[in-house]
Structure P
């Protein structure tokens, strides 16, 4: 009986650690209009990825590479005078300008599409 419980705990523990990414649904309001879109953070079993937002096209962009290979290196770096941190910039496919990565959905303090600080985040799909 104890072995059964240990096995179930092992499965529950591994299930959180086994997938590489999550697709989130973001819902935000601007004036009387509701905007909803999907965004992916993290990779999968065979790949890893960075997520960025292109303000020109108002779309999320992704920089992917095979798992086990070295992550892409930044093309440039800038110093942010408001935080005092150095921000790495990357060339994302489909984006004209260099962009910073968004490390996680928790790091998004504003909806990049609407500029609203209050937005809803719902995890929809786990990627493995």
Structure Q
């Protein structure tokens, strides 16, 4: 039986992508306990920014997961936009990390690979949503 709110040519919502993104960003942003202070207890702004990028991205991806579960026809577009926002935030952290040699947030190579993969996926998702 087909859902009358969903056009016949429309694919069912993909919950796996938003779920993985929510869990991945949520784990590192909220659960992993990334420390945002130095050995002397002083706050490290780069680390604080990194953790908050992860947290805000997890919330955005969680909202996309809810939209996808509800069968919202714009779920792909919102998921792509959320991914682009996450990519922009991570790119900002990456550039900040390069400019500040004293406080390394993450391995620059791993972060760059993650930015490239997330950015590519986000652009592809937005492109697919706009077709």
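Quick one: relative contact order in percent (Cα under 8 Å, 6 or more apart) came out at 30 when computed from one of P, Q, so which one is it? Source structure: P.
Determine which structure produced the value 17.7, 59 for Rg and Dmax of the Cα atoms in Å, calculated from the coordinates; the candidates are P, Q. This value belongs to structure P.
Consider the structures P, Q: one of them gives 1.53 for Cα Rg over 2.2 N^0.38 Å, for residues 61-100 alone as calculated from the coordinates. Say which. This figure was derived from Q.
Name the one structure among P, Q that helix-only ellipticity at 222 nm (-39500 (n - 2.57) for each DSSP H run of 4 or more, over all residues; to 500) of -4500 was derived from. Label of the originating structure: P.
Coordinate-derived values only; no laboratory data. None of the values given here were measured: they were computed from a predicted structure.
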